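Presented below are the structures under discussion, each in the form of structure tokens.
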Structure P
């Protein structure tokens, strides 16, 4: 008791810490009030906190929708419908079995890049940057040039990820509508063509840092005139990326022109050539551009298995091109069959899909699903795509089953 009493006496003799008189009392009172107030308040919900912290343009977005395709004839995502030969699958299985999955992948992917340069026929002096699909490359490009006030420009309708990635990185996006000439599809006249007057005016007005041109265009399938694309490149004060995702099915490429224009890059993906599951794309251009973009690329962005399997498949590039040639033949047959249906307007394509317009598009899309066929419903995706559906060219058997289901669905919707 004496010790306790002495302690109390000593404590009472201690001088208060420096500061305003009564500061400790006020601080303690404020702390006590804070505790009382916040203990009495209901906890903040995660949704409220997210709405407070996230950027408004992110809150306004809708996630990219991928429908469940289980049990369907899958003709919605522009994939190659063919598997690789059994012997090659065995070689890939052996390769995977021996892969060093406990190690990080080769960050330079030098061997794969050399193979890509070879099969793509890239000019000497052109470098390659690999991405986890072309989506990653689009994002890298947007991040790299997104100075305050920078603008990304493309045409519309086109690949939806251009606009979405601009929103992701907080970059202003300008979409220039393509020309629309309703009713001319089956005549062979060019619908969804470039409005060069509007595009060149937008370039002068907006001074875009980045332009994307899908070549051929997705989702319309047409290949813009090369002279028009060249004029856009020459008029642009910024970078122009020609997106050649469907190069294997098209009649032209800008890869040979890469050294002609200092502001040109060409982007491709292997997804349409039979490697969608690997998620591998590449950007080709001068070292001056790609060395800077390499700084933004996340380390080890292309895994061990995609590198190994892609290189093995590219050793058999001729086989992949044969599959692409078969798809082109089947595309022509499918186009002819669709053009014979009076209520269908089908558009010529240099990709591995066909866009067509039909009355009651959503009902017909649902009818196809009920019959086990999944295609892409673009009705409502853009004003110019009213009544439009898009079908990937499948195997001959898949195409035949699609046509049967389509005719039945049209009849049912009438």
Structure Q
């Protein structure tokens, strides 16, 4: 169980918050009573956010680990997150986000960084934060139109490093240098990673927008084993794609993003390419993935877009809002080296969904998924269906 990310001195999250509070005002007396703290202006400046994702799924076929045709059912707390944002001094601020019990009874630090916004040309983040790669990835999981991201097998999570970025009404850019650390895809610590993303939105007016984004990342693994996993967007299901580990020198990821919105209707799509440069050239491999999706509100609402990502839906009516969604995605191998024993694969998934937003704090999601695969056949099964329900609560 790891609370403090690698690369940091091991001090507790509460100590981080206390330091932020103390630095905000030298006149603050740490011996004041709790009631005095609550009544202070400082407490009012601290942004506290709690989010719960409660999931229930039913699935069959290739989604099942035992690969029988009978339906399986599972429920879990998909996400339980506590987020704290605190001002420190003038242009300095801080953020701490903890992920609690995400399906396996562990605790994990998500965001843990200092931010400086005193420069006109850019903001600076130092610490652990999300790497800038992909529209779907950069949109908070709280604001997704589906229960899971389509491109999660290729996604970059949070890493320790330094990031410089800026965002305006019609464009944004971000570049960062990070430490490659062990995770569910990379089996040992590596060296450095460099990731960058730029977005353009030339036509933005009211509820209408266009979006174009480009991203690239190069990661030095220094021989660490690397693998790709996928459960085709059903978190409680079995990772039926689990490639054999490849001893890897470097990884290169590139992506292009497109989005278009006109009131209640929005379209979105991404293409990403993954190049695995193995320690042995005959084991090099490359994969690609893409998706296209459609969203339409039956009510007088829309999916808000700002600064190169999507934000939360806020219903215009006290009765809430209703959204219909459709997504088609595919992941496939492009080239498998002559001595790489991983098979050529194709995984195609279609998701039909309906979302109900009671207000900005409570929404319900229902996704019906159908997956077909080629190159992944276990006990004669190469397809499966799933139904996932989610209740999301924000406090």
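No value in this document is a laboratory result; all are computed from the given coordinates. This structure is a prediction, so every number in the text was calculated from the model and none was measured. Cβ atoms are built from the backbone, for glycine too; each structure is taken alone.
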Upon calculation of helix-only ellipticity at 222 nm (-39500 (n - 2.57) for each DSSP H run of 4 or more, over all residues; to 500) from the atomic coordinates, which of the structures P, Q produces -1500?
Q
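If relative contact order in percent (Cα under 8 Å, 6 or more apart) computes to 14, which of P, Q did it come from?
Q
Compare Rg/Rh (Cα atoms, Kirkwood Rh) across structures P, Q and report the one with the greatest value.
P
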Between P, Q, which one scores greatest on Kirkwood radius over Cα pairs in Å, for residues 108-267 alone?
Q
Taking distance in nm of label points 7 Å out along Cα→Cβ at positions 156 and 196 for each of P, Q, which is largest?
P
